[in-house]
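See the structures that follow.
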Structure 1
Amino acid sequence: MAMDTNKEIVKKIKKYNSIVIARHVGPDPDAVASQIALRDSLRLTYPRKKILAVGASVTKFKYFGALDREEYQEINDALLIILDVPTLDRVDGIIGLNYKEVIKIDHHPCDEKIGNIEIMDDTASSTCQLIAELIFKTNLKMNKAIASNLFLGIVSDSDRFLLSYTTSKTFQIVSKLIDNYDLDFTNLYPKLYERPMNEIRFYGYIAEHLTLTENGFAYVKITPEILKEYDVDNATPSNMINDFNYIKEVFVWTFVTYDDKNEIYKVNIRSRGPVINMIAEQYNGGGHKFASGARCKTEAEIDALLKDLDLECKKYNENKK
């Protein structure tokens with residue numbers, strides 16, 4: 001990443017009166033927080049520009065702020081900024097949008113270059129870290145609410161700084177957010193981690209029904225009926241998967257959730273050793289080496305994916321000996 005990329009992005013932003021900010025389908029806290037934070041920073045810096053954050057809203061993440069619901073027909077020749085997503089086909093909410101140029105800011109590894117300017121830094125803990133860095137290195141403005149969103153996005157995607165791509169730069173940026181905007185971060189945590197009792201019982205269901213292979217691969221298949229029984233939505237499993245880290249017998253664990261509305265299987269995959277993103281890419285997905293996702297249309301695809309992940313665990317065990 002060139003040293004002046006952040007300033008080049010701001011130069012491009014200055015040229016456009018209409019800017020649309022989007023992120024990936026099925027968003028996590030980092031995706032939503034970075035999107036809302038960047039939109040609010042640009043609105044604060046350029047109050048006369050039309051700046052929208054688009055995509056499907058997630059009730060669970062409403063504490064980050066509301067997304068925009070304006071018709072795209074009102075927007076011509078917009079600048080599109082996509083966050084936390086490596087490829088255009090996974091961007092949510094831009095069908096029918098008339099955009100002229102694209103900027104991508106992401107921390108997922110990807111060989112596909114998208115847009116006129118791109119920040120792709122897979123050593124960053126999160127897209128929120130990259131947005132914070134963008135703001136700190138340029139004349140973009142920030143306030144306490146923006147800083148709070150960026151802090152929460154970084155904490156969430158680094159799994160409370162437990163994951164390997166947490167670096168000294170991550171802590172430097174977090175420290176700056178806390179110091180510059182007087183963040184009471186202990187009182188921010190409940191937004192991410194407080195859960196109703198039905199979700200705790202659902203957590204118990206997952207723990208009880210994990211299938212563990214002799215190779216250290218664990219998985220659970222979650223049906224719409226189970227989601228209904230526990231009164232949770234199909235995004236809930238993905239928000240719980242990191243909680244199953246550090247199980248002694250498990251190297252890779254996977255949650256498979258069927259989304260009957262969109263008729264697709266959503267797969268969350270995590271690892272404590274075996275590289276999984278290359279496998280996820282074969283099943284309409286991708287991500288980091290140890291944190292990935294996939295989307296499958298049939299149960300046969302799911303079974304093939306689970307078999308490949310189990311085989312990867314077997315190879316990992318053999319190489320360790």
Structure 2
Amino acid sequence: MIYTVTLNPALDRTIWIEDFKFDDTQRILREERFPGGKGIDVSRMIRTLGGDSVALGFIGGYTGMEIEGRLLNEGISHDFIRVGGETRTNIIVHSESDDRELKINAPGAEISPVELGRLVDKVRSLKPAPTTAVISGSIPPGLSPGIYAQLTMTFENLGANVILDADGDALAKGLSATPFMIKPNRHELSRLLGSDFGDVRDMFAPARALLGGEFKVIVLSAGEDGAFVITEDGGFHCRPPKIEIVNTVGSGDSMVAGIAFALERGDSLEDAVRLGVACGTATAMSEGTAQGTKDDIEQLIPHVKIQELP
């Protein structure tokens with residue numbers, strides 16, 4: 001079973017207006033609301049692909065209840081720890097006149113030590129047992145960056161392959177627990193390596209040096225260039241077809257979902273990343289925080305090309 005962990009979920013509210021006018025009343029043309037947070041987005045895309053997962057994490061207040069209800073309507077299983085604080089709402093304001101967006105992300109509710117302990121206890125007693133775990137997203141107030149290392153070790157002790165999608169100290173500390181895979185973008189990998197690189201290909205050798213033990217794969221997401229997959233013995237570039245990019249929000253999460261779904265069913269790494277890139281590309285074609293459709297994904301898969309890395 002695939003489990004996703006979202007420590008800092010959100011209700012994503014996308015609002016469309018005619019244009020940005022300051023010091024004046026704005027009329028909302030339309031709006032959409034989706035359950036959000038990186039792990040939740042992974043679970044939603046796995047469901048689109050026809051797979052099953054269980055979303056774990058923290059929720060609280062009326063916003064948390066709305067997220068639960070929306071996930072139930074989408075057929076997504078979840079088993080959250082309910083907390084005393086209110087789950088955050090993130091707002092995206094899209095201007096129709098000039099196609100610009102304003103993104104406003106809230107910090108999230110503070111998590112107490114007792115609430116964290118309840119989550120770890122839940123992970124230790126999961127049934128069915130986890131075979132794949134996706135741990136991703138920001139860390140809410142009250143928790144230290146080392147929490148991802150602890151969760152990674154806990155899932156690994158249960159026999160799961162862990163995919164970690166994080167940034168900064170959370171990613172660096174998480175590597176000490178040797179997850180199976182990480183999925184940084186170029187900026188996140190640069191911060192992990194402690195240096196800026198003029199050419200993405202200059203990152204391959206120092207990134208490859210990080211691999212070892214249970215840590216097998218780095219999937220470097222590269223926007224419209226798809227993904228560069230770095231392994232101990234080489235790797236490959238997975239390039240999508242050219243598309244009109246509408247919005248990149250959630251594309252990386254869709255990529256992770258495709259990879260996790262495909263690996264869980266026994267696909268090769270190449271086929272898994274090909275599906276992941278198709279999922280991410282389909283989401284980049286969608287408005288607001290909506291995800292790509294299964295039809296779009298299936299149409300894109302044959303056009304995703306793979307080339308070995310030097």
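None of the figures in this text is laboratory data; all of them are computed from the coordinates on show. Quantities reported herein were computed from a predicted structural model and do not represent experimental measurements. Cβ atoms are built from the backbone, for glycine too; each structure is taken alone.
Have a look at 1, 2 and say which one yields 9, 31, 29, 22, 7, 0 for P(r) over Cα pairs in 10 Å bins from 0, in percent, for residues 112-255 alone, as calculated. Walk me through the numbers before you get to the answer.
On the way: 1: 9, 31, 29, 22, 7, 0; 2: 11, 38, 34, 15, 2.
Of the options listed, only 1 reproduces it.
State the single structure among 1, 2 that was used to calculate percent of Cα pairs over 38 Å apart, giving 10. Let's see the in-between values first.
Working: 1: 14; 2: 10.
Going label by label, the one that fits is 2.
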If distance in nm of label points 7 Å out along Cα→Cβ at positions 8 and 56 is computed to be 2.0, which of 1, 2 is the source?
-> 2
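To test your reading of the models, identify which of 1, 2 gives 3, 14, 24, 22, 17, 13, 5, 2, 0 for P(r) over Cα pairs in 5 Å bins from 0, in percent, for residues 96-175 alone when calculated. Don't skip to the end; give the middle numbers.
On the way: 1: 3, 14, 24, 22, 17, 13, 5, 2, 0; 2: 3, 13, 21, 21, 18, 9, 5, 4, 4, 2, 0.
The correct label is 1.
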Assuming 15.9 is mean count of other Cβ atoms within 10 Å over residues 168-175 as calculated from a single structure, say which of 1, 2 it is.
-> 1
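For structures 1, 2, which has the highest computed value of distance in nm of label points 7 Å out along Cα→Cβ at positions 16 and 224? Please list the in-between numbers first.
Working: 1: 3.6; 2: 2.3.
With respect to distance in nm of label points 7 Å out along Cα→Cβ at positions 16 and 224, the highest-scoring structure among 1, 2 is 1.
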